[in-house]
Structure P
C-alpha cells in the first residue's frame, strides 16, 4: 500500500493540490479494500493484487483527465447515505445536504407528510428525506429517464420507497393530489457563467441539470413556484436551493406570487443558498406570468 500511495501522489502531482491527492488516495483505497480510513492506516502494509493495481492505474488516468472522483468510483455520500452517481446526474454537493437538514429540523419526522422533490437527479434529496421521514410519502420528478434509473437504483440501495416520475416541470400535467412540502434544486447556473465552472464539472456533469438561459435566470423558480401555488396544501412549504447571486431576486419573485414567511439562508460558506416560503391564502399571479 505504501508503494501505491507514492505512485498515486507522483502521478497526480501538478494536476491537483496535495490535500486533494491525499483525499483521492483514501477514497480509492476505501473503494478497493472496503477499509475505513483508520483501517487503511492500520493495514498500510497490505499488498494489492494485480487486478487492484490495474484499477489504480485506470483511476489515475481518469483523474489526469479531470474526471470527478465520484464518477470514477461510481458513488458518493450525502447525509450519511451512499448514492450511485454517473454522468446522467449531478454529483450531490454539501450545500444540498444543508438544505435537507433544514427540512429535517423544521418538520415533524413522525408526521405523515406528502413531499415532492422536483428535478431529483440522483434522488439524493428525495431518498434522504424518506430516510429521515419514514412515515411520509415521497414523490420525485425529473425530465431525464436515465437520471431516474439512477435514482431508482439509489432508492433500492438505501432500502427506501420513493415514487419517481418522468415529468418536465416546464410543461407539467395536471395532478389531483397536493403536497405538504415541495423541494427543488433546479438548474440555476447562467450560460454566461460557464467560464467560471471548473473543467471537471463542465466537461462531465449533465448540462441540462446545470444551466439556465441568461435572459431568464429564474425560469425554473418561477415555474416551480406557480406549480406550488396549485399543488401545495394550505400552509405548505416550498424549499429551494438557489444560485448565490439570485437570493434577492428569488425572494422578490416569491413575494410577488403571494408566498409568506419567506426566509433566505446562507450556506456554510456564507453564500445565499437556500430559501423557504409558505403558501398563504393570498395567491397572486401577476399578468406578466400568465
Structure Q
C-alpha cells in the first residue's frame, strides 16, 4: 500500500529561499510566512543591524513587497499573517485581512486561533476569504476552526504546531493525529466526504517530524529550507505502511472525544498565561514590534 505525498509548503519569509527550494526540489506547492520569519529576512536583519526601524506603514509595505517577490516564484497558496495580540479585536484583524488579501492571487490570511481571531476568520470566509488558523495547540482550537469556517468557499487550513509541544516534553505529532481523528469524526457526523479544513502540519523541525506527518496523513506540510535540503539528500523518500518512527521519549498528548458543535462560540479557547498559545502569540508580537519605531 502506497502512502500519498501531502502538499509541501516552504516556511520562510525570504523570496530567495523560495527560489532555492524550487531549484533543489523542482516544485513548491505553497508557502507560509509569519512575523518571526519576516524579522529573519536578510534585508530586515541588515536594516536593524544599522540601528534603524520601520514605521508601521513601512513594515506593511515591506511585507507586501516580500509577498510580491515570493509570488513571482509561486503559483500555490501563500499565507500571510495579521498582527494581533490578546487585546486585538476581530474587526481590526478583518481590516488587515481584507487589505492583505489584495496583495496577490491565492493569498491565505493567517489568524491566531484565539477567540477574536476565530471570530474574524468566521466573518472573513463569509466574504469569500481564504484562512489559515495558526498557533494551534489543542483539539478545542481545531474544533472551533471546523465550525467557524464551515461555510468557506475554499479549503481552510488549520496549523498545529509540532515542535513547540516537543519543547515542552510532549509529542507534538500526537496533536496532528488527534486533529485528523476529530475531523474524520466530524465529517462522518455531518455527512461530508471531503473535509473543508486541511490539516497543515507546522513547526516541523526535522525529518522525523516530516516523515511521521506523511505517514499519519497530514494534508499539507510546511517546512523550512533546511528540512527540504535533508529530504532531497535522502532522494525524496516517502514512507510506506511499514514505517515506524523512532521512540522519542516524549510524553503523549491524549486524544479527547470532543463533540461537534455547530456554533463555534460554544468552544471555549481560554487565555492562560504562559501556556503555548499565550507564549506563541507573545513571541510573534515581540518579533513584529522589534521592527517598528516605538
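Things to note:
- Structures P, Q, by distance in nm of label points 7 Å out along Cα→Cβ at positions 135 and 175: label with the highest value: P
- At a computed 23 (relative contact order in percent (Cα under 8 Å, 6 or more apart)), which of P, Q: Q
- Each of P, Q could give P(r) over Cα pairs in 5 Å bins from 0, in percent, but the derived value 1, 5, 12, 16, 19, 18, 14, 8, 4, 1, 0, 0 comes from Q.
Every number here is computed from the coordinates shown, using simple stated rules; none is lab data. Not measured: the values here are computed from a predicted model. Cβ atoms are built from the backbone, for glycine too; each structure is taken alone.
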